[in-house]
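As structure tokens, here come the structures.
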Structure I
Amino acid sequence: MSYPTIRTGLQSTNPDVYFPTQYSFVAGPFVVYCGKITNPNNGQLVNLTPSTTLRYVGLTITNYKFSGTGSPAAIAVAIPTNITGNSFNISFQVQPVGVTFDVYYLAIGN
């Protein structure tokens, strides 16, 4: 009823630093991954371990900061593409110039 390993929590303390990629399990054959990618590139490949076959990938943009002049023309939208095996690409529908952000992901594989 469980996956043989998990990886969650802190990698160091004082100050607290969490593992950038974490995974756990759900009863049955599922592995749940979550993580944060800082300032990802359009098309960036994300490989998850341990290897599974991904069934779901969700992305959320956070820490959106505009450092240019004026205002950004559009808000970035992150989309998981090329979901194959234990990897996916982060693609942007729109990526404004002068903007930085992080992408959190939640993925489920079996």
Structure II
Amino acid sequence: MTTVAAWLAERQPAPPAALVRRIREALGDSAEREATVAADVCLAAGERLLATVLGDEDASRDYALDLLTADALVTYAFEATSQTPGELAARAARAMMNIASLGAAAAATSSRL
């Protein structure tokens, strides 16, 4: 069985070591799941990171690596989806709705403060 972690390790060009470590941290135990679910776990991890950044009113440059990691995870999710092109439109629509809702929730929270 190929794991998500092994699938990511095969991607070229390889990302910098710091980004690899942060991706692995963001995936947590999901990195050991079968590579067939790479799109789902990468997208979910990217959304979680983005939610964390957007949820912090005091977000600063300290979150730069998290934003880069979220971007990389979403990109990997769509790279994995390219193996099943029939799922691309539905996954893109769900991802756009989920990510947009994160931004809307963060904006609503900050306007109440």
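Any read-out appearing in this document is the output of simple, stated calculations on the displayed coordinates, not a laboratory observation. Quick caveat, the model's predicted, so the values are computed rather than measured. Cβ atoms are built from the backbone, for glycine too; each structure is taken alone.
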Top of I, II by FRET efficiency 1/(1 + (r/R0)^6) of positions 42 and 58 (r between Cβ atoms, R0 = 30 Å, to 0.05), largest first: I
If helix-only ellipticity at 222 nm (-39500 (n - 2.57) for each DSSP H run of 4 or more, over all residues; to 500) is computed and equals -22500, the structure in I, II: II
For distance in nm of label points 7 Å out along Cα→Cβ at positions 66 and 90, which structure out of I, II has the highest calculated value? II
Quick check: 1.00 is what I get for FRET efficiency 1/(1 + (r/R0)^6) of positions 50 and 98 (r between Cβ atoms, R0 = 25 Å, to 0.05), calculated from one of I, II. Which structure matches? II
Source structure (of I, II) for relative contact order in percent (Cα under 8 Å, 6 or more apart), computed value 32: I
